[in-house]
Each structure stands twice: as structure tokens, then as C-alpha cells.
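The data blocks that follow each hold one structure.
Rule-based calculations on the coordinates, nothing more; no lab input. Fair warning: this is a prediction, and the values are worked out from it, not measured in the lab. Cβ atoms are built from the backbone, for glycine too; each structure is taken alone.
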Structure 1
Amino acid sequence: MVSLPSIKRLETQIGPLAAQERTVAAIRTALEAAGVIFVDENGEGPGVRLKKSPACQD
């Protein structure tokens with residue numbers, strides 16, 4: 001679990017995330033559970049996107 005003050009502090013930082021590994025892992029786990037996919041470098045830089053909802057899949 002990551003506290004709200006920690007999240008707010010991290011959101012105001014410029015540049016790479018300056019946090020302990022376990023904090024970064026907890027944030028990533030929470031975002032992935034909410035449907036965020038982290039995209040690796042693909043020539044245009046890393047990024048994120050949302051998973052398709054089951055209703056949108058063909």
C-alpha cells in the first residue's frame with residue numbers, strides 16, 4: 001500500500017520516479033489491476049494504454 005501523501009509527492013516530481021522499488025512495484029501493480037498496460041520501447045518511446053474491455057473485443 002502506498003499512502004496518498006507519497007503519491008502526491010511523486011506526482012509533483014520532475015523526471016524519473018524517485019521512489020523505493022517496493023513503492024514503484026505497488027503503484028505498477030495497482031495500475032495494472034485497474035487495466036493499464038505498460039508498453040515497452042517500440043521506436044517511439046515507452047508508454048501506457050488501457051486494456052480492451054471484454055465487450056470491445058472481437
Structure 2
Amino acid sequence: MVFRGIYHFTQALNQGNVTNIVAYLTAPENRDLGIVKSPRPKRAMPPLDLSPNPS
């Protein structure tokens with residue numbers, strides 16, 4: 001995904017729209033490039049069964 005983002009950055013750089021690659025790749029309007037991933041929800045751990053005869 002980073003290589004695709006670099007391509008888009010060079011195109012924007014050639015047009016004179018941007019100068020900083022980090023700011024370009026992390027900008028909210030460039031979220032469709034998929035460089036910065038959204039955090040996944042945490043998986044709930046199953047409760048511990050402490051009974052003497054677990055099933």
C-alpha cells in the first residue's frame with residue numbers, strides 16, 4: 001500500500017499540490033489510499049470457566 005501511496009504523492013507533487021510525503025499520506029482526505037489503517041475492535045475474551053468439571 002505504501003508504494004501505491006508514493007505514486008499518488010509523486011503525482012500530487014508534480015502538480016505542485018504537496019511537499020511533505022508524511023503529511024500527504026496521513027491526511028484525512030487521503031484515507032482512501034489505505035496507508036493508515038483504522039484500529040480494529042478488540043475481541044472479547046471468553047469468560048473463564050472455573051467450575052470443578054468444565055464442559
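For the read-out Rg/Rh (Cα atoms, Kirkwood Rh), a value of 1.50 was computed from one structure; give its label from 1, 2. Intermediate values should be presented prior to the final figure.
Details: 1: 1.04; 2: 1.50.
Answer for the origin of the read-out: 2.
Taking 21 as the value of relative contact order in percent (Cα under 8 Å, 6 or more apart) derived from one of the structures shown (1, 2), identify that structure. Here the read-out was taken from 1. Comparing mean count of other Cβ atoms within 10 Å over residues 8-15 across structures 1, 2, the highest figure is found for 2.
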